[in-house]
Structure P
Amino acid sequence: MKKIRVLVVDDSALMRKMIPYILGSDPEIEVVGTAMDGLFALKKIEVLKPDVITLDINMPRMDGIDTLRHIVEDFGTPAIILSSLTNKDAELTLQALEIGAFDFVTKPQDAVSVHIQEIGVELIEKVKSAFANPQARFKLKKVRPATVKKKTEPLFLRNPADRVLAIGVSTGGPNALSYLLPQIPADFPAAILIVQHMPPGFTKMFAMRLDSTCAIEVKEAADGDIVLPGRALIAPGDYHLKVKRMPQGTIVVLSKSPPVSSHRPSADVLFRSVAAEYGSSATGLIMSGMGSDGAEGIGEIMVQGGLTVAQDERTCVVFGMPKAAIEMNHIGKVLSLDSMAGFLISHFKMEQEACTDASCVQRQA
């Protein structure tokens, strides 16, 4: 069986020893070389022709961002970014994902601690996934943000959200959401709740980047946030996101309860919560990602009579999460990423028009 050939690029001598040691523990992976910066890496890519590259962000001479641009443009080899848990690295990592990095893994602060083995499991999994999905099947086009301006009235004057769109997404999600959400107008009649698998600190930076390009408001969710139409709330890293309907409206409830489907935040937790609180007024959307998080939870939305949607294989970076939900027969409609915004806008507009004053009041109560 052909092994997955990996090139490790990192300016830290310790990491150039540790990462090959971790990857080499898997019989399906072979580290064929290491490089201490981008210039050396590009020369070695030509000679070694690796299947996957692990790439440090901060390096001398040529940093990870410039190196990644060359890798994407000249070689097309999937790259996994290794990043530190800092605001600066979070910003650079999001930039790397926009350029074309397959995914990222955060380095532990103490490389010799037990945490190195924890990221080892994640790194091996992502190397294998990058090898199985070397290039995104769907090339995203630049989208023009929705032209309707953000709502400016105070939050307490807005009508409560009687409908909600819950989204679960992982690998490939930052680019997919950066494509989808700018197309949503500010007068979108549903609240949007998102679980994107990211570590603490990254979700806040990601929400800020999205908010700057969207007509709707996008923010990292905080405990007690009000769930409102035209507002997208992203679960913070390491917290589950649930909702609680109250007489005065719906609020966010964050939780540090144990991981579900190996994740915190978990899409399963979000989907189950909106199914319980919103019933048939909930819509679930499961998008690109490894594993099966959300596949079971979205089924509860279907049981309650809500709409369930999955991103199609052609436009996913990794078809794991949508595929798992489809195979469980928990999905009512499969859509390509490029048709998703138009469908969701039409769907919620029709629901809004079909909602009589009496039924809407009853739902909100």
Structure Q
Amino acid sequence: MAQPTLAVVGATGSVGTVMLELLSSRRNVWGEIRLLASARSVGKRLSCRGEQLTVHELTADAFDGVDIAMFDVPDTVSLEWAPVAAARGVTVVDNSAAFRMEPDVPLVVPEVNKEALRDRPRNIVSNANCTTMAMIMAIAPLHREYGLRELVIASYQAASGAGQIGVDTLHDQLSKVAGDRLLGSRPGNVRQAVGDDLGPFSAPLALNVVPWSGELAALGWSSEEMKLRAESRKILGLPALKVSATCVRVPVVTGHSIAVHAVFGSEVTAEGARQALRNAPGVILVDDPEAGEFPMPIDAVGTDPSWVGRIRRAMDDPRALDLFVTGDNMRKGAALNTVQIAELLAAE
């Protein structure tokens, strides 16, 4: 049987670049790989599987002969082009937020709910938000063991979650504040040093944390906070799950982190949770505070699993755990999960 043809839509973006790296390093299940992007990127040559592939323009005809397409493009582009590809018989794996909460589009994390792939009436599969992804890898095995009831979450999200412009903005700001040891010791002097160079952020990120990520949603919540709630419910199949989240942007280049307070239906122990996580796919347990070993983005960057530690039973509730999770938001949080879904589809 011939190997399926894969299209990578948005191949020149930061996540698209990681997708190509993963396609080059994982088991090869693909025949032709076709790179698609906007007209301004046409003709670029990108490396994949040891060869140089030419980027072609995203058009309807570009999907002719394609079996599976991985999309990493803005929501508006996915909304326009994913149905076009699906209408031509392509199964789309979409990394945007465009279809995540549509009831007839499965939202899939292969280690957690790959069975959801069986029902895809629109021929579109969605990838979860990168913050949700890091957290859900740790929460799902605990849910299977103890029965999840409630989540209280604080995220610490890296600049790269806002794209390359976020990374560039952080580095530009850091270069402006480097060497001035008075910065941050007086009101407003960090803002003065950074100036108007805020990029995609609502306040300076260098020497600061910004308790906001996303767009304004109902009742003062942000869109990122609402995503964590809605996506956790859908992936875990818990439509009534209580979730309260606060999303914070921090001066880290890559690696989203999440502090989690999880309440379960039965009594839980820290050691029982550690044992469940030791055996969980896609998870690394790093939990020895006495030795200074806990999950941090500087260690998780460039790796695939979610790193989990600081596991302790809640002080006042034997059914609750507190833990800390971090993971590379460009890999499992975006590119890797998309590739994993595509590989499951290829196996069909």
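Looking just at FRET efficiency 1/(1 + (r/R0)^6) of positions 100 and 260 (r between Cβ atoms, R0 = 30 Å, to 0.05), which of the labels P, Q belongs to the structure with the highest value? Show your work: numbers first, answer last.
Details: P: 0.45; Q: 0.90.
Max of FRET efficiency 1/(1 + (r/R0)^6) of positions 100 and 260 (r between Cβ atoms, R0 = 30 Å, to 0.05): Q.
Once distance in nm of label points 7 Å out along Cα→Cβ at positions 220 and 236 is calculated for every structure in P, Q, which label goes with the largest value? Intermediate values should be presented prior to the final figure.
Numbers: P: 0.7; Q: 2.5.
Once distance in nm of label points 7 Å out along Cα→Cβ at positions 220 and 236 is tallied for P, Q, the winner is Q.
With relative contact order in percent (Cα under 8 Å, 6 or more apart) coming out at 18, pick the structure among P, Q it was computed from. Intermediate values should be presented prior to the final figure.
Numbers: P: 12; Q: 18.
This value belongs to structure Q.
From P, Q, which structure was mean count of other Cβ atoms within 10 Å over residues 124-131 = 20.6 calculated on?
P
From which structure (P, Q) was helix-only ellipticity at 222 nm (-39500 (n - 2.57) for each DSSP H run of 4 or more, over all residues; to 500) calculated, if the value obtained is -11000? Display every interim value, and only then the final one.
Values: P: -11000; Q: -9000.
Attributed to the structure labelled P.
Any read-out appearing in this document is the output of simple, stated calculations on the displayed coordinates, not a laboratory observation. Note that this is a predicted model, so its numbers are computed, not measured. Cβ atoms are built from the backbone, for glycine too; each structure is taken alone.
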